[in-house]
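Listed below are the structures to be examined.
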Structure I
Amino acid sequence: MTHALNIVWNPSEGIDLGFFIIRYYSLMFVIAFGLGWYIMKNIFEREGESIEKLDSLFIWTVLATLIGARLGHVFFYDWEYYRNHLLEIILPFRFSPSFEFTGYQGLASHGAAISIIIAMYFYSKNVLKRPQLWILDRVVIPVASGAIFVRLGNFFNSEIIGHETTSRFGIKFIKDHFSPMDAVNATQIANPKDAYTAIATDPKFAALLEQVPVRHPTQLYEAFSYVFVFAILFFMYWKTEKRKYTGFIFGSFLVLLFTVRFIVESVKESQGGFESALGLFSTGQWLSIPFILIGLYFIFTADKELTN
């Protein structure tokens, strides 16, 4: 029995240049940061700030995003593992059961949010010479656009998937269900790439494809929703007076983005963490609640600046 849209997701690793593969996940990060720089360039020009300060902001934001997202995953979602493998927090390798290059698997948006807020405090104090909320009200606009591409990167990686579903929007994520070794063993095809392709397209392996459950593409749900979050924040800054109300756009960002996260988490597979200890909600939902409450506080306490 096939599901409504009959989408089988088996993407390539990236764009193969022969001597190098540009991985889609990395490409999405490059697009996110590049677009973010362009958006902030227009904002800085409007506000009369120098491009030199923008270059510093770019470096601060990139480092804060990557470091915070990594540490967020380590401490919020997988501390039980990393407490016994401390070097793997900072190194892209796994040493047991055998040495393996893993890259930096696991990036948590909640950790990135906390890290960016902290980084903007030091940036605003040491470089920008403006109040922290001034830069937070503006930097969240490109952050929201970046969130779209990060989730698209997750989709290319077949990670952060949803519960099984009969929804017409459901997708079969082959690479989530079969590890490379599983695919090779099941098909007796030595190359994992070819093995995955065979499962996805060869009628001979239809029984294997039938084993793959249909799941919610939660990455696409979030990416689509973040388009609207970005559009709302962009409109607030460029078309309304809300940019003059200190903390309003920043608060709106927290409420909108983490409300989306809270809702989508309800159909997302568990990512681990402390949810088993607290119950009721997932780890991602528990972590989203404080951000939503803080966002509401800034929205309702926002005061209009005395000067532009």
Structure II
Amino acid sequence: MAKVSKIESTEFDLSEKEYSYWGVVWRRFRRHRMAIGGLVTLTFIVLFAIIAPLISPYTFDAISLEDKFSRPSSKFILGTDELGRDVLVRLAYGGRVSLFVAVIASLSSLLVGAIIGSIAGFFGGWLDNVLMRLVDVLLSIPTFPLLMLLAMYFGGSLWNIILIFTVLGWMGESRLIRGYFLSLKESEFVEAALAIGASSRRIIFRHIMPNALAILIVSVTLSVGGVILFEAALSYLGLGIQPPTPSWGNMLQRSMEYILGAPVEGGGPPWWLTFYPGLMILLTALSVNFIGDGLRDALDPRLKL
């Protein structure tokens, strides 16, 4: 009997370890093939952005006019642009800029939205009405034209672009967090915290907010892809990150001057100037969205193992 009891206890412990919360999340996420593919692709893109400039003999601003419009070759793997600058290195540096803007802007927007949404959802009343009416007004304004207007007025420096995305990107997160707080503030654990005299700030940030962690992770993941596309569009229009600092968007913008008929040795337009930045934008946006879809399913408590 002692042996049987010992075996049963061991099996129970293993089961508890295997089915911990994050273990369940990872098991669900692994079943989402598109999310795993997106994770692998995004990891490769990040490593490329970090490592490529370190091992390349060229810098992103090194000009070599005798090599301008060089086709992809062993010397220049992805070719060169109109000033003879290596496209591979500029693509990697552009990835650093685009990914940095997307991640920092998404996290900043999430922070602002989480604070405003939690305050509105927890306290309710007139404060909730004022904040949500402000959100309604901002959401009624077309986002991209307002982005363009602010970028033209304040300029397209790196931190200005991040600030603009933060100012215009928190409304969706605030509504999301507000709804979550409205559903949780009447819970028993919140009532217990109030009964022992916990402050509102402690209840918001120590009790309710950790329970919203899953929805926050999914929200910031999905917003990164949108910011990448918006930044690329602004840079493409000449309102985003300004040269000589490369980003995928301004690389596309520069290439459009030559793609329709630039005189390239060997004939044909320099297709590589458009193809590679566009491919990186496409792969990154798709990868991040697939990861977000996978996390949304993995963190859903209604799904089975």
Structure III
Amino acid sequence: MAGSTLASPSADAVALVPDPAAVAAPRPRGSETWRRFRRHRLATVSALLLGVIVAGVLLGPWLWPVRIDEIDFAATLQGPSWQHPFGTDDLGQDLLARMIYGGRISLAVGFAAMLVSTIVGVIVGSLAGMSRGMLQGLLMWVTDLFLSLPQLPLLLLVIYLFRDKLKAAFGVEGGIFVMIVVVIGGLRWMPVARLVRAQFLSLREKEFVEAARAMGASRSRQVVRHILPNAIGPVIVAGTIEVSAAIIAESTLSFLGLGFPPDIPTWGRILFDAKDQLDTAPHWAMFPGAAIFLTVLSINFIGDGLRDALDPRRVI
């Protein structure tokens, strides 16, 4: 029609069209998990504290080059001082040097036992979650059987029976380390197995697993490529709990005199040696006790932060 013009789009209509440059790209999963973890303040502080403890026990021998077996009878049971920041024991040995050495062993036992329990738990839980019928029932029966056993008496019994054989096979320090790690890890896999089985039972019926199955993916490929990556979050959280449980178990064994010998000063062993001097030298027990407490507390708070960060249903 003559004289007519096309109507220009109104300002409101233009405002409804999103600007592609203004649309933020979705965050990568790792950065989003890290952002959610940092918003958990206790977990962040605990991660920093645990980092300081780990750095201290790893770098300590270079920062404080004092021998752990250096005896000074003129300085027995001294309190903290500039010469001995953590004081000395009944033989005049520097407690800071022994704490640094013992921390390396205690943390190594905790993380190694966690790896053992997590690997065994993931294998058993995966088999139980993907199988049906008799195999699933048998695996869960074995899991429930181990859960019903009293762990500390069984731990003491196994260590008493195999202590000398492992010492002869791996040496004193190596044999005791292997024994404690295997025994603690071998008696702590059941919660991980039950958790992994529950995750597998839920995930194996999801649409993406059904699609992979329809495309001819083998059962092992379904587990490795599709189910296990989506179940790894709760396993990581459970692993942090296993680290703290293993550290407490090793400290308990050493405190009872069934862990490492006196010349290998783990935190629990130092506590055991200090039990008769609580009135005259409280610093002797205070520092290893505080180290165990802060380490376990930090790991537990880190586990809480990872649980919140890895669960998208939680609002942080």
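Which structure, out of I, II, III, was Cα extents along the principal axes in Å calculated from, if the result is 80, 62, 26? Derived from the structure labelled II.
Among the shown structures I, II, III, from which was the value 2.7 of distance in nm of label points 7 Å out along Cα→Cβ at positions 278 and 294 calculated? It traces back to II.
Between structures I, II, III, the calculation of distance in nm of label points 7 Å out along Cα→Cβ at positions 70 and 190 yields its largest number for II.
Quick note: the coordinates plus some simple rules give every number you see, no bench work behind them. Bear in mind the structure is a predicted one, so any value in this text is a computation, not a measurement. Cβ atoms are built from the backbone, for glycine too; each structure is taken alone.
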